[in-house]
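Heads up, there are several structures right after this.
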Structure 1
Amino acid sequence: MRGDRDGGGDAPPGGQEGIRARRAVLTIRDVARAANVSIGTVSKALNNSGSLRAETRAKVNAVAKELGFRPNDLAQSLHRGQSFTVGLITTDAFGRFAIPIMEGLEECLADRRMSVFMCNAADDPDRERRHVDSLLGKRVDGIVVTGRRADRRQGLRIDGRNIPVLYVYAQSDDPNSLCLVPDDEGGAKLATEHLVSLGRTRIAHVTGPERFEAVRLRRRGYLAALKRARIPAREDFYASGEWSEEWGRAAVARLFKTRKDAPDAVFCGNDQIARGIADALREREIAVPREVAIVGFDNWGILAEATRPPLTTIDMNLKELGREAGRRLIDLIGGSRVAGVRRLPCSLVIRESCGAHEQQKVK
């Protein structure tokens, strides 16, 4: 009837609102018309390709911005052969290590207008496989793999796709992969040498489970610093347990059975252990740092600054690790072929628990 004769079948839904909605969907033709140039010129300007005068390119981009026009991302990726997106797969559900790395990665890639998709694999191989398939479906230009520990893991399986994969705060069993991790041994040397420089000579080391590579490397750095200072390493001053405040308190019970010949400093494998040690020493009325200096590892701000006294600790520079991952990934996307394990330097953040009474960062 009348509605059909008036063309109701072709009209957009919702009357005038539908018409406005349809008009709001801008096309490249609208930009060309407003800029008074050809569609081809708009395409070249927006894709930053072809030969155009700088003023023409600037004019087209200004008009597109004014109109609120955004090119279709998928169409652009097909045109350029690059999606300007990167996947980040992590097993660190809590985000203690993954979030600073992602922040650094995003900062590095922002200048190239590249975005990061973060996926939590939660130590589930099937879930990780689904995330990989999803990222490949999005045509990401590369994948970064990270975790809550820097130990070796099975390499990501890409099924023959030529997509760069980089490991940061993680290591792959694939010898052709590139892995970026903190220099745990160097950080431990830095911590122990700092305690030696403050005149401490009975330095204990309380750390986590020896099955972790970081634990073994940090102990090696601790022993190397003692040897360099000609301070004998004592087996009764070494204690390996869990990554927890509870273990730190338990270690104090072992190390301070008597006040005679007890440690005058403790280098801790992480900040949680250090926090437990500080609490236990305070309960025993052993003054920190006057009688015992403490240095942690991680620089977990919320923990280190809340410790009493505030904790001197090693910073793994995770954000910078993320920035370096971004720089290296750009190189890999560009065709560079680099493999191996790269260890980036840690820093010492000085607070009150060591006795230096000055907050600063030492590399």
Structure 2
Amino acid sequence: MTRILDFRSDTVTQPSPEMKRAMIEAPLGDDVLGDDPTVNRLQEMAADMLGFEAALFAPSGTQTNTIAMMCHCARGEEAIVGQQWHTYRWETGGMAVLGSIHPQPLENQPDGTIALGDIEGAIKIDDPHFARTRLVVLENTTGGKVLPPAYLRDVLALARRRGLSTHIDGARLFNAAVAGAEAEGGDPVAHARSLVDGWDSLSLCLSKGLGAPVGSLVLGSKPFIAEAKRVRKMLGGSMRQAGLLAAAGIYALEHNIHRMAEDHANARHLAEGLRQAVAGNARLAGHVEVPDANTNILFIDVSPEISADFLDHLARHHIKVSGGPYQSSSKRVQRVRWITHLDVSRADVERAVEVVAAF
């Protein structure tokens, strides 16, 4: 039977036998009562690793983002977000529905950033006609693109100058950190710590590139996390013997950060292979655009004229991808997302390229 190659997301990974063993052997308690030793170890480990006072384990990144925003903003207050941020576009409006927080979405620049001038211009004056602007949210990585460290510092300085709180959706923070280490040298953990230095809160996903089966962390000051624990309970995110899941997060932080460099290398190899496949295929040439891969995520644009046949071809050859229609400033395309992860090998990438070349 032909093995299915799943490039849809880095959330599809399966825990390794070693990770499963760590989960089975984890000492357990009742996390609602604060006495699950494995959850406590994970929270302390992550906070120490990334330079925060405290951390809180929750079931999902959507929930840790919502927890953070509800801790920063009262009902009717405003959070500045990007049009393409997960917190705005991909979390079903949770900040508004659950927290009564008003999102102020701003256009993302081609490099994934939001222009500093746009952020400053969106901050409301103190007037009863307007929602109070309380929070600036960034996402790193965003669409696989790494936000420049200097830009992060500039946004943080702007927020401090205007008296705003700050939150980073760092679902793939360690991908950004590994990319920084690849470019500049040094340790990825040290890069991650520097990327979030000074920020009020961080959401960190354990089930994406880190390979845990479930779970995310929200990090911040001790008073912030005390409030976050209350909000987690309100949202139904408190769990009992959660150490079974937290053990996977500990294993991921101990073993799966540095290996992300393999995912990045495989994504670059995929991009180069797809470019060659497109150039050598008369039906694909002129109908598929393949950019560079910055981390482990690659988006290719496929003309609507061939997109249905192209996706059917991939499916028939046991290759799963994700994506959908996308309207750029000049044309409409089918944007197809490929994500490399710990369950995708170099041989898998080369097989996928061969399938595309045979379209």
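Rule-based calculations on the coordinates, nothing more; no lab input. All values reported here derive from a predicted model rather than from experimental measurement. Cβ atoms are built from the backbone, for glycine too; each structure is taken alone.
With volume of the Cα convex hull per residue in Å³, for residues 231-302 alone as the yardstick, tell me which of 1, 2 scores highest.
Details: 1: 97; 2: 152.
Result for volume of the Cα convex hull per residue in Å³, for residues 231-302 alone over 1, 2: largest is 2.
I have 5.3 for distance in nm of label points 7 Å out along Cα→Cβ at positions 39 and 287, calculated from one of the structures 1, 2. Which structure is it?
Going through each structure in turn, the value belongs to 2.
For which of the structures 1, 2 does the calculation of mean count of other Cβ atoms within 10 Å over residues 207-214 return 17.2?
Working: 1: 17.2; 2: 23.8.
Here the read-out was taken from 1.
When mean count of other Cβ atoms within 10 Å over residues 151-158 is calculated for each of the structures 1, 2, which structure yields the highest value?
2
Tell me which of 1, 2 gives 34, 27, 18 when you compute semi-axes √(5λ) of the Cα gyration tensor in Å.
Matching structure: 2.
Looking just at relative contact order in percent (Cα under 8 Å, 6 or more apart), which of the labels 1, 2 belongs to the structure with the highest value?
Structure 2 gives the largest value of relative contact order in percent (Cα under 8 Å, 6 or more apart) among 1, 2.
Hey, FRET efficiency 1/(1 + (r/R0)^6) of positions 103 and 183 (r between Cβ atoms, R0 = 25 Å, to 0.05) derived from one of 1, 2 reads 0.20; which structure?
This value belongs to structure 2.
For volume of the Cα convex hull per residue in Å³, for residues 47-198 alone, which of the structures 1, 2 scores highest?
When volume of the Cα convex hull per residue in Å³, for residues 47-198 alone is calculated for 1, 2, structure 1 comes out on top.
Compute distance in nm of label points 7 Å out along Cα→Cβ at positions 31 and 295 for each of 1, 2 and report the one that scores greatest.
1
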